[in-house]
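The next part holds the structures, each set out as structure tokens.
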Structure I
């Protein structure tokens, strides 16, 4: 076949094809190793150099013509196929979207972050410490020497080495901070974190829970400063109409020591089942730093003073959100977690 016959044959074949596969088959028929265009080069070695130059030019033009026509057909079929696919897969953007369940920050984490922002606004720093702690920091430097009866109430998890334990409070962070101050100066810190005590897990108890303790060391500090700080926290968490009070208590690391109470948000102080008829709810403990603890931290108790306080984060969250089972905070049920978000809004 000559050049003109090949072009006419190609045009005729193109009229009958209906699929992309048939276009590719035509490429093989005309441009493959044994194709019609390629077959025209078989006798070129018998030609002179000038003839080969002319024939080669014609063959290149023919090859380009065939390629262009087949590409045009291929593009047309590809566009048609794409349009059909788009028509079949058309999305109705007016349909409602699918709501997928998503997680949310744990309510304890949100409450800690809320309190951290509050205290940082009052000039406090956030400090952390090891959860596997030395007895020295967890007890002895906090005025709880070996054999002290108050240790029994802690029900501590010790390792095989009785000098190491899972911390039963975040107070060791306070001691470590005081000892780290080479040039003794004022301190304002809060210490949020996990603590561990031997306890049976039930609706109101857990062997692992979250504390946030605070420490302020400065000169000329009194219970009035502690009361003012507590007022700010109580009103921030439970509303501006909350009243606060101190009740005498005992902690080895503070003197004097107090219980931190707020007026019952359910009955307004009249007495109900939540406050057990007293009109008040205890939310934490506090007091002025014991002089011995100041001395153990490297501070002269004749010059420096201060206060310390502690809250159970689970306790605050249960009161704030009306939760009756402490185990709720550790559930992985997204339906339960979402109720926290609704209570926040």
Structure II
């Protein structure tokens, strides 16, 4: 064979070998040789914030230096255990929010544990949960899961769960009129809900609350008044690390394209305002991937918004968080209807 062609063939062969090396494998697509190490319990919100518990079911300590923990964002905000990290035989290790940067969504999230080479050790799909509940293996390291009120942070799941904290009950003002309090803008790109006082009077909204999809209260106002013409922004827990520490937070995600119902209610449970993005196939079935209206746009990050603050019809519009919608461009002239 011609020497020149032999060299070219060798180069092609070497390139093919490099293309197939382990570093080029998508993280989490291979299974790790590590055994006996489990994600044992997950909390997506509460007084102590988010946390993840790992369990070592073996009879020997496991060195977890360089291991990774990810949520559904993958490597973007993953946590990597520092050198010298280990879990004792039969022991539990808890990492809490603040140690890891990603937030575990109360509307559901995935948690994955990977070794230093990004091979998957364990993974769990965490369901939607209220604050102070955990998703827990029924037996440490076992195969079945359940939602537990209070949880057993840092100890065996067979033990008695912690008590739930006493709920905070806002002082509800007497004879307050809430008619002017409205949903004004919903943004599933930057993850915020904006309220607006369309009345001529200040409104004490203590005890007013927001429900998502007819089943989950995601925000309750506490000692909060809204001046006439004032805009109030409430941010999703998914972005709480990117907003001021005193920002108002609701305990859920917010989609730009899934079917969803967001309802604003007064302290007695009377509906003040509602927004719906229906499912194309199923109508009033929430959380479906076929929302009738799609505002997902990484560049413009538009909102579902009223064309007149507090009273107008809903459209997909350029965002005006914390300010009037007047003059905001419409991404589409199609009115949002349900």
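FYI, it's all coordinate maths here, none of it is from the lab. Source: prediction; values computed, not measured. Cβ atoms are built from the backbone, for glycine too; each structure is taken alone.
Quick check for you: by Cα Rg over 2.2 N^0.38 Å, which of I, II is greatest?
The maximum falls on structure I.
Quick check: 6.5 is what I get for distance in nm of label points 7 Å out along Cα→Cβ at positions 143 and 175, calculated from one of I, II. Which structure matches?
II
If mean count of other Cβ atoms within 10 Å over residues 63-70 comes out at 15.5 when worked out from the coordinates, which of I, II was used?
Structure of origin is I.
-1500 is what came out when helix-only ellipticity at 222 nm (-39500 (n - 2.57) for each DSSP H run of 4 or more, over all residues; to 500) was calculated for one structure; which of I, II is it?
II
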